[in-house]
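Just so it is clear, none of the values below were taken in a lab; they were calculated from the coordinates. Just so it is clear, the structure is predicted and the values come from calculations on it, not from any experiment. Cβ atoms are built from the backbone, for glycine too; each structure is taken alone.
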Structure 1
Amino acid sequence: MKPWENLSSEPVFPEPVSPEPPALEIVCPLEKPQALPARLRDVLQSALKPLGPCTWHFQAEDVERLAGNRVLFAIALDDAGLNLEYTRMLARLRRNPRLLEGKAGGVVVDGEQEIYTKSIARELVFAANQAGCAFPGKPLVEATGSLQNFRIQARNQGVSWEQAYRLAVRELAQRLCGYAPLSYEAPRLLVLHASHFFKSNTWTFWGMVRTHLEGMEIQEISLRNGKIYDCTGCPYTMCMHFSERGSCYYGGVMVDEVYPAVERCSGLLLLCPNYNDAVSANIAAFINRLTSLFRKKPFFDKALFGIVVSGYSGGDIVASQLISALNMNKAFQLSPHFALLLTANEPGSIREIPGIEGEAADFAAHIWNCLTKGTA
């Protein structure tokens, strides 16, 4: 039986009898619930069984009436990498920036092809986050058609690829149920940038934000002047050798300044001008070189923020790049509305945006609240 074939005419998952809010709500957008692919159905049933009753939602409009505060999005993709009911749900998320306030989410994407799973997940997390949903570090389990992406995990765990998939979903669901937002009495914010101090609209806007963060410990590091060598893929054993010492083969400003600052910080704010719909080369090198420190200790206890300024458009692409690189891969916690996206072209023109000072004050207050009070 192919994954997308109908399984039965009966509902696959009954609603829980208990009137108490469910431990977890499963949002699995499908035009017909019985069209749930067999592989995804079996994995979810097995992985979620220890959690007790969960509430299942299959229609796009169900995302507007979630009762609980922990949501697992389970997205099934057909052989074209599409799901029409998911697209309808995505439209509802994009139209309502407060729809998922107070909720935290995780994502499972199951596809029939070897591609599209990550791009769909990244698109979904960005939209849900813009709608107020927080995400713990490493919130994604993706299953390609062959499950080849579970080869390494399966080998390390001594199980089959299918079992590795099942275990990954179970671990994510349990971690999501136990998720707690960050709360620091004296938070430390690390700000990384590679901007020109006199010409950058991104740096100018950060200056506006910074004036509203008096009392917070802030460390700014410019990656522009330091010589940042990009990661060239050292063998795993070599990377682990240096990781255990909190170092990296290439040394330099990354090891001397950035690594210690990342270890100390409560939150990381990246200032990201849009360079051809991507982060700048130095920011990209920072992300790649962070692998060595990540292998020493994942960054589950640190929040990620971003300021993205585009000359024309494409800020969502850059923000999504930060999500996949630092939230999905490096395990930084994604606070709701983690990134502020702005458009400004000529140097200094960001000051001409109506209400820009208010936007700066609001984003500063948001960073304060996310790091000190928790948000989901």
Structure 2
Amino acid sequence: MSFANRMPKLRIGDLEIEKPIIQGGMGIGVSLSGLAAAVANEGGVGVISGTVIGMLEPDFDKDFGAANKRAFRREMVKARRMTSGVIGVNLMVALTDYMDMFQIAIEEGADVVFVGAGLPTVVPDAILNPSSGARTKVVPIVSSPRAARVIFQYWKKHFGRIPDGVVVEGPLAGGHLGFSREQIDDPEYALEKILPEVLSVVKNFEGDNGSIPVIAAGGIFTGADIHRFLQMGASGVQMATRFVTTHECDAAPEFKEAYVRCTRDDLVIIDSPVGLPGRAIRNEFLQDVMGGKKMPYKCYWHCLKSCDYKGAPYCICDALKKAKLGDLGKGFAFAGANTHLVDSIVSVKELMDRLAAEHQAALDSALPDS
């Protein structure tokens, strides 16, 4: 029996995924159609991030909103041409054009929309109207059992249904974190602690709705990690950092090399202009910012509702865009807590096979001796 066949399938409603691995969405062009299609072709869920995707367009400074929509739709179409597998998108509720991007995701046949950075109390009508023919699943991303409870209660009361699943993301994730600085290193907020709590919350909403998948995320690095969280009750895992250092990742080679060179001491928690702490790889740009230097920038569009664009020391979207394009002297890379364990750049297939083999080894070691 192959490694892949020993990994349980992930089911989200009537959607069946061969491997219980979701590639996390990484914004401003790190996860586009290239990476998403490669992951989908290997039996996982490939995810395109819609976050400020238009900033990569040459005319973004003339009509930022139109550039976002055009680029997002193009990446969705490209992904569908490259794979018949499962394609998801990652959207932030905090985006100014959240609803516009959500509508495009539905129109282009996204299998799943993963919604983070806010509570999805508003969704397009097509999601709530069974006669619309939309088959797109909605899976919120939460960092606490309270957030999961609030979302599920709201949907049940106001929409007459519940979300199709939930991702619970712990504080070891990269990028913006749904925790305070004090909570990040507090064992009470570790993924191992909050996952069972979210599972308990979701269990109360199953009933006639059937099984609701809970997906673990944040710091999951090996196949053994996958096995451990599946044993704890998760239906699948979401991983982002591991997919950055793949040949198919849509970021520049310099961006990927920053991950390969990263040491444990290089990982820092920063205060983002959007009002959240975030985990990133320390470099000269961040050193200057942390030292009080203000980077000149022009805000072309208030893309994130929570961004202090008037008082911010730099434009985070511009910094992330430049890093994605390889200019880390003028930007920086978000990264997960285990980035220092990365030692090479491999293909998506190699990575998925390695994770499956590690999962198999963990599964075998847990079996009683015959």
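Laid out as a table, the results:
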quantity: Given 0.55 for FRET efficiency 1/(1 + (r/R0)^6) of positions 289 and 353 (r between Cβ atoms, R0 = 35 Å, to 0.05), calculated: source structure among 1, 2; calculated: 1
quantity: Highest-scoring label, criterion being mean projected area of the Cα convex hull in nm², for residues 41-264 alone, among 1, 2; calculated: 1
quantity: Per FRET efficiency 1/(1 + (r/R0)^6) of positions 281 and 337 (r between Cβ atoms, R0 = 30 Å, to 0.05), the highest-valued of structures 1, 2; calculated: 2
quantity: Structure with the greatest value (metric Rg/Rh (Cα atoms, Kirkwood Rh), for residues 169-296 alone, set 1, 2); calculated: 2
quantity: Among 1, 2, structure where Rg/Rh (Cα atoms, Kirkwood Rh) as derived comes to 0.94; calculated: 2
